[in-house]
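All of the numbers you see were taken from the coordinates with simple rules; none came from a lab. Worth saying up front: this structure is predicted, and the values here are computed from it rather than measured. Cβ atoms are built from the backbone, for glycine too; each structure is taken alone.
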Structure I
């Protein structure tokens, strides 16, 4: 599909550019630059095709995507926890109670579940 789009774009570009008046020397230079750019794009497309067919590359690519997804999920979790802490600060909860909350949060699975459920309800309320 990308190969077809490449050719369609190439023909549109040539159609537009050929209408411009050029000297023979400029025309030769234009065609030369066009051919070089076209060959570079074709090489990229074929390289991508060979990578798609390579099983090792697919395994590496899947592992990379998985690690990137984990990184994104961790960043979202961190933002949620920072949001909870900011909400406690806005509620004027003293520091020692916030520290105690985070200790309990770390140790108690049910507390974590309750906090995340409350956050999800609040997020659904914003929509």
Structure II
């Protein structure tokens, strides 16, 4: 997980690996971006809420030792979180071909635009 402090907000970026219905058949790795995420006691700290900002946009590039790079992009307006997913793949209990994801994005907070970037490894 990475945290970028921009425009008075904490922009938290973490890896995600979407699976449907469970990870043994279909997977789609990527990242999740959240603005000032906070968890709540009333759902046993399993749910969270975010602050709303003007816009979020992000491009990702996934890489691995035995696969060509995969890409993804996403954006939203008047939102507090964004999930950007890369290419999907499937198979029965096949390990992920991607080991890391680099990201480059922008956030617009109160009319000002800020950039952020980084590299995260899938665990």
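So distance in nm of label points 7 Å out along Cα→Cβ at positions 72 and 96, computed for just one structure, reads 0.9; which one of I, II is that? Only one of I, II returns 0.9 for distance in nm of label points 7 Å out along Cα→Cβ at positions 72 and 96, namely II. Structures I, II were shown, and helix-only ellipticity at 222 nm (-39500 (n - 2.57) for each DSSP H run of 4 or more, over all residues; to 500) at -31500 was computed from I.
Thinking only about FRET efficiency 1/(1 + (r/R0)^6) of positions 32 and 112 (r between Cβ atoms, R0 = 41 Å, to 0.05), which of I, II has the largest value? Intermediate values should be presented prior to the final figure.
Numbers: I: 0.05; II: 0.95.
Largest one: structure II.
Source structure of the calculated read-out (distance in nm of label points 7 Å out along Cα→Cβ at positions 88 and 104, 2.8) within I, II: II. Output the label of whichever structure in I, II has the greatest value of distance in nm of label points 7 Å out along Cα→Cβ at positions 16 and 56. Going through I, II one by one, distance in nm of label points 7 Å out along Cα→Cβ at positions 16 and 56 peaks for structure I. For the read-out distance in nm of label points 7 Å out along Cα→Cβ at positions 64 and 80, a value of 3.4 was computed from one structure; give its label from I, II. Computed on structure II. When percent of Cα pairs over 18 Å apart is computed across structures I, II, the figure 74 traces back to I.
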